[in-house]
Structure P
Amino acid sequence: MNDRDVVDVNSSTSTEIEGLKAWGWVSYVLHLIVAVAAVLPGAQVSVLLLVVALVIDLVKRDDARGTWQESHFSWRIRSVIWAVVLYVVTFPFFLLGLFLFNPAWVLISIWFLYRIVRGMVAMNKNRAIVS
């Protein structure tokens, strides 16, 4: 699937579309803050920001159904779910490293940051994000 395959079938007004885009940017910025903090040592922020962003995405995803923005809400939700699963699966490596360093978590954090930036670039171009 590419962005040419996504057609706005929702009869939303331009005000509703811009509102969805604004919520999408709020969510992306919250994700970005968490992602950058996860990559930078000692710059941990509250996971509450990620929870707030996830709730925004879950609530607003239905409003975006049938628009190019739907892909962005799903993209962010999948990114969070996969990151959480990967962190949980690699948690034993964190314990084995005696809480000092976990290269798997560094890679997961970089992957998460990449996904957020990739989504932001596509949203800035008013394009659907394709997996």
Structure Q
Amino acid sequence: MSKLSSGHFVEEVMKEFISNLNYEHPSCLLILDIDDKNWADIFSAEELNEIKITCIEKDTKISLPKEMGDFLDNISNKTNVVETLNYINARVFDSAVDRSLYWLKIALRPAANLFISSLLTITDHSE
């Protein structure tokens, strides 16, 4: 748990916040977006700044292995989801040797397929 200098635990505050909701919010999955306006009423400005400095900036220093970063960087050069899926499918990885790249490929392929099938539209964020 992340304890703030105010004595509040970030995760406990999030738990209390979601207990009063009647909809699913990213914090239900322990995702804390400090730019979400809901948190301005929950955390003080000082607490939000402390969260940003001690938690978020520390977490962003964690980097992916170079080969995974390169794989993802090449995807960002694609202009549409069909190109993206074709790029993913064209990469061949030995599942015993290139475990991380193989996992990344099999994780991204179903997501790309959802967009192609129109089952997941970008404009509809409901469940």
Structure R
Amino acid sequence: MMEGEHIDWRSVAPPIVFESQAVMEAFAEMVYDIHTKTVQHAGFDLSPTDEDRYKQEKLEQIESVLYPIFSIIYGQPPSERYADIFEQIGRLAEHLAGDHIFPDGNKRTTMQISLGLLNLADIRLVGIPDTDDT
């Protein structure tokens, strides 16, 4: 890319759309699992006493963050609400970290999810090493 050249990110990496409830639920499960591994890796044990109930509550909270960001709402896809994938992931990061869904590890989980989504869109950030640790 030449200096000063403009990249049309909307065409290179458009916003992501979850077209079904099953995809939304699977992604919420992935967020939950990444969070669990993140806090365990840091040496924390945040295991609740009623794990099934806790997990279901957290999955519902995660889905409440994901739904307005990745779903088609009243016929309007994310591509009509967000300029590009960066704006969309920025909104995800704002709410996933800011809503404090988990007792610990919200920002670390949000970073992993955000970078993972960019990676899936074949966007590599300079200075961020590729790892398969999580």
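Brief remarks follow.
- Here distance in nm of label points 7 Å out along Cα→Cβ at positions 30 and 78 was derived from just one of the structures P, Q, R, and that gives 1.0; the source is R.
- When Rg and Dmax of the Cα atoms in Å, for residues 38-109 alone is computed across structures P, Q, R, the figure 15.0, 48 traces back to P.
- Taking volume of the Cα convex hull per residue in Å³, for residues 54-93 alone as the criterion, the largest value within structures P, Q, R is that of Q.
- Here helix-only ellipticity at 222 nm (-39500 (n - 2.57) for each DSSP H run of 4 or more, over all residues; to 500) was derived from just one of the structures P, Q, R, and that gives -22500; the source is P.
Just so you know, all these numbers are worked out from the coordinates, no wet-lab data involved. These figures come from a predicted structure and were not determined experimentally. Cβ atoms are built from the backbone, for glycine too; each structure is taken alone.
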